[in-house]
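Each reported figure results from applying straightforward, stated rules to the coordinates on display, with no laboratory input. All of these numbers come straight from a predicted model, not from anything done at the bench. Cβ atoms are built from the backbone, for glycine too; each structure is taken alone.
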Structure I
Amino acid sequence: MQVIPALDPSGRTDNLYLQFLQDLENQDFKGDLRQDYGTRLVTATDNSIYQVMPQAVVFPKDTEDLKLVLELSAEEQYQKISLTPRGGGTGTNGQSLSEGIIVDCSRHMNQILELNLDEAWVRIQPGVVLDQLNDYLKPHGVFFAPNVSPSSRATLGGMINTDACGKGSRVYGRTSNHILELNCVLSNGETLQSIPIKK
C-alpha cells in the first residue's frame with residue numbers, strides 16, 4: 001500500500017496572505033475567511049494523487065464577495081497572491097489545489113435560483129451539487145444530463161470549469177453542451193455575462 005507524507009501542521013499563513021484576509025474583512029466581506037490548519041488540510045487534497053497545502057480558504061457569501069476578493073487581489077500590493085477556485089474537490093488532476101488561497105463557493109453559493117420548464121432551463125449558483133440539482137429536477141421529469149461518478153460531491157461550478165463528462169456523455173454530451181449562459185466575475189472583479197453567439 002502506498003501512503004503520502006503528512007503535511008506539516010506547524011506551517012503558518014504568510015504575512016502577505018494574512019494582510020489580504022484582514023483587508024477583506026475590513027471591506028465587509030460577508031462570507032467566511034479561514035486559515036486554520038483543519039480547513040486548509042481538507043482543501044489540500046482532492047480526488048487526485050496530489051497534496052498541496054493552501055495559505056487560506058475563503059467562502060464567499062455571494063457575487064459581491066467574489067468581486068471583492070478579485071478586486072482586492074488585482075491591487076498592486078497583492079499581485080503575488082494566487083487564487084484557485086474549488087468546487088467539490090472531485091477533479092482527478094489537482095486543478096483545485098493551490099499554495100495560495102482557495103476560493104470555495106460550495107458553502108454559501110449553493111442555491112437553485114429559478115426553473116423554467118417551458119424553455120427547459122434552470123438558473124443556479126456555482127456551489128450547487130449535481131445530485132442536488134437532479135433531485136430538484138426529478139419531480140418535473142427532467143434532469144441535467146452530464147453525469148460524473150462523484151455526483152454526490154461534484155459542484156456545477158467545478159463541472160463547468162473542467163467541462164466534466166462521464167457515463168452517458170456520448171449520448172447527451174459534456175457539460176459545455178448544456179450551458180446557455182454564464183455570469184462570471186473576472187480576475188479584476190468586473191462581471192461578464194456570456195451567451196452563445198447567434199449563427
Structure II
Amino acid sequence: MAICDANYKFTYLDIGAYGSEGDSNIMKNSSFGISILNDSCQFPADGFIDGKKVPYFIGGDDAFPLCKRILKPYNSKNLSKEEKILNYRLSRARRCIENAFGILSAKWLCLRKVLFCHPDRAQSIVSACCLLHNYLINKCRPAYNPPTFSGFEGIDGVWESGEWETLQQEGPLNELGAYRGRASDYGK
C-alpha cells in the first residue's frame with residue numbers, strides 16, 4: 001500500500017502484503033490504516049475553504065472504510081451535480097498514485113518482473129526503488145519525470161496519457177495472458 005503527493009513522491013509505503021489479502025484487509029492491518037482508523041494519524045491542522053473549516057483527508061476508493069480522514073467517491077447512480085463533481089475530483093486525485101506507480105515501474109524495470117529472491121530481499125528492493133524514485137524527483141525531476149512522461153489533464157479537460165502508459169508492458173503477467181489465450185484455442 002502506498003500514498004503519494006501531487007508530485008508523485010511516495011509519502012507512505014507498506015510493502016510486503018500479499019495481493020490475495022485484498023486491499024481492504026491490507027489497509028486495515030497497515031500502520032497507516034490502524035492510525036487513521038484510531039484517528040491518531042498526524043494530519044496538519046484543519047484548513048479553511050471559502051471560510052469553512054475543512055479537515056485534511058486521504059482520497060480513497062471502495063477498498064477503504066469511510067471515516068473522518070478518508071474521502072471516498074459516492075457510489076449511487078443518481079448523483080447530484082455536486083456529488084458528480086466530487087467523484088470526478090477524487091478520480092483526478094487518485095491518478096496521482098497511478099502515475100507514481102506507473103513512473104516507478106517504467107523507470108525501475110526490475111519491478112516489472114517477478115523478483116526471484118527471499119520476500120525480505122524483495123521488500124528491500126521495492127523500498128530502495130521507491131526511495132530512489134523520490135530522490136530523483138527531488139533532485140532532477142525534469143530528466144527523471146519530464147512533463148510528458150506522466151499523464152495530465154489538458155486545458156480542454158481531457159486526460160492525456162503519459163509516456164509511461166504507452167510503454168510496452170512486458171513481464172510474466174502479460175506472458176501468462178498470452179499463454180492463456182493460446183491455451184484456450186486448444187479447446188476449440
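Could you figure out which one of I, II the value 0.75 for FRET efficiency 1/(1 + (r/R0)^6) of positions 118 and 134 (r between Cβ atoms, R0 = 30 Å, to 0.05) was computed from? Value 0.75 for FRET efficiency 1/(1 + (r/R0)^6) of positions 118 and 134 (r between Cβ atoms, R0 = 30 Å, to 0.05) corresponds to II out of I, II.
Thinking of I, II, which structure, once mean count of other Cβ atoms within 10 Å over residues 62-69 is computed, gives back 19.2? The read-out was computed on structure I. Assuming 62, 40, 37 is Cα extents along the principal axes in Å as calculated from a single structure, say which of I, II it is. Considering all the candidates, the number was obtained from II. Source structure of the calculated read-out (helix-only ellipticity at 222 nm (-39500 (n - 2.57) for each DSSP H run of 4 or more, over all residues; to 500), -14500) within I, II: II.
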